[in-house]
Structure 1
Amino acid sequence: MISGDITGVIAVYAYVAILLFLSEKVLKSHPLISRKFLHIMVGNIFFILPLFEHAWVMSFVAAAPFILLTFLVSPYSPLKIVSETSAAGHGMGLVYYAISWTVLAYVFFNRPEIIAIGIVAMSYGDGFASLIGTKFGKRKYNIWGDEKSIEGSISMFIVTILVSLVALYYYGVGVNVFVIVAISFVSTLVEGITPKGLDNLTVSFSAALLYYILS
């Protein structure tokens, strides 16, 4: 590793440590809000990506360790150490989240804006879909056994568009609004039909792949 990689790894771990402290200690009396706070705010990692200089460092040193960490605090852990944040939603949701970032980081390292689009759809988009849907969702629908809401889906669509535009502006990439709207729409559909926390995989991968194809 060289200086950029070291700085990137330190920044990622420090940022996630702060988020974990806030979610587990400050927001511990509100498990759902705590979980969604962590889910959404981890998405800001896309601001840190330019620091890294090697794909293997971003993928296997900064991202992959969180696969094991989140599994060990999940309900499926052999250690039986379950955090309140992990227990508040789908048991493997945070594990899938970490897997998504690891794969995207390795495959699209040379185009970090693609990683950012996948992370944004997964973190901000899916996170707000659940948060708004749980609190304000009145028009429910159920596909494959997972109840969701029209209000949550609309929130995801709008938030994914807005934060994706911020991400592309941050990376200095030309913005095609039609492409962003199309990606946000498809990501919202994918989230709506994906059950059991697997949307942390399907949403990120579909958004990143579609951006790669259309850009």
Structure 2
Amino acid sequence: MAISAQDVKALRERTGAGMMECKRALEESGGSMERAVDILRERGLAAAAKKAGRSTTEGLVDSYIHAQGRIGVLLELNCETDFVANTDDFHTLAHNIALHIAASRPLVVSRDQISAHEIEHEKSVLRAQALNEGKPEAIIEKMVQGRIEKYLKEVCLLEQPFVKNPDITVHELITQHIARLGEQIQIRRFVRYERGEELGTHADGEMDD
């Protein structure tokens, strides 16, 4: 079937993939935009997986200040070479992630930074909530598990919908840049300050593919 240039452009804007890759994905999907997005994500993940485990000792520390100094973020984003670290694309990625952190208040980079003790504590609170809501014992455990999963996606930076494009997560945003720039990219750590808070939100971590 014929694929319009408008569809190719729309897919490129959604995914950041090249024009020819977008056209091929649309052809393979029979013109389905959603399936084409999945095809490109699958290929992006495959490309990123090959780079997992590489050393990321270069990169930069970026800052973002919002609302006349009410919120501030410092972010360390790592890559493999200073060549990529100095590109506009990498700088823009770092700044967009810092902006996202300011807006979305993540607590950690990834879920493996939340201890088993914290998870169990959260589960006990959720169980008590479910009981207070009068939920049947038989379904409480399933409800608690679902709410824990929702909680993790809310507090883990990599799993949050990207604030500028909620159709993708921060992890998928980074994956797109790994495929585009040809290097492993990892969020090393961040700290988020909000005026009046006793302490800033601080997290260290690495992206695992």
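Where does the value 12.0 come from, among 1, 2, when mean count of other Cβ atoms within 10 Å over residues 116-123 is the thing being computed? Walk me through the numbers on the way to the answer.
Numbers: 1: 30.8; 2: 12.0.
For mean count of other Cβ atoms within 10 Å over residues 116-123, the value 12.0 is produced by structure 2.
Supply the structure label, taken from 1, 2, corresponding to FRET efficiency 1/(1 + (r/R0)^6) of positions 36 and 108 (r between Cβ atoms, R0 = 25 Å, to 0.05) with the calculated value 0.15. Please list the in-between numbers first.
Numbers: 1: 0.45; 2: 0.15.
Traced to structure 2.
If you rank structures 1, 2 by relative contact order in percent (Cα under 8 Å, 6 or more apart), which sits at the top with the largest value? Provide the component values of the computation, followed by the final result.
On the way: 1: 20; 2: 25.
Once relative contact order in percent (Cα under 8 Å, 6 or more apart) is worked out for each structure, 2 has the highest.
Suppose helix-only ellipticity at 222 nm (-39500 (n - 2.57) for each DSSP H run of 4 or more, over all residues; to 500) works out to -19500; of 1, 2, which structure was it derived from? Don't skip to the answer; put the middle values down first.
Details: 1: -19500; 2: -16500.
Matching structure: 1.
Have a look at 1, 2 and say which one yields 0.75 for FRET efficiency 1/(1 + (r/R0)^6) of positions 20 and 100 (r between Cβ atoms, R0 = 35 Å, to 0.05), as calculated. Don't jump to the answer; show the numbers that get you there.
Details: 1: 1.00; 2: 0.75.
So the calculation was done on 2.
Using FRET efficiency 1/(1 + (r/R0)^6) of positions 12 and 92 (r between Cβ atoms, R0 = 25 Å, to 0.05), single out the structure from 1, 2 with the greatest value. Spell out each step's value before the answer.
Values: 1: 0.70; 2: 0.95.
Top value of FRET efficiency 1/(1 + (r/R0)^6) of positions 12 and 92 (r between Cβ atoms, R0 = 25 Å, to 0.05), among 1, 2, belongs to structure 2.
With P(r) over Cα pairs in 5 Å bins from 0, in percent coming out at 1, 7, 13, 15, 15, 14, 12, 10, 7, 4, 2, 0, pick the structure among 1, 2 it was computed from.
Values: 1: 1, 8, 15, 20, 21, 17, 11, 5, 1, 0, 0; 2: 1, 7, 13, 15, 15, 14, 12, 10, 7, 4, 2, 0.
Derived from 2, not from the others.
Suppose FRET efficiency 1/(1 + (r/R0)^6) of positions 44 and 132 (r between Cβ atoms, R0 = 30 Å, to 0.05) works out to 0.10; of 1, 2, which structure was it derived from?
The read-out comes from structure 2.
No lab work stands behind these numbers, since they all come straight from the coordinates. Predicted model, so just to flag it, every value in this text is computed and none were measured. Cβ atoms are built from the backbone, for glycine too; each structure is taken alone.
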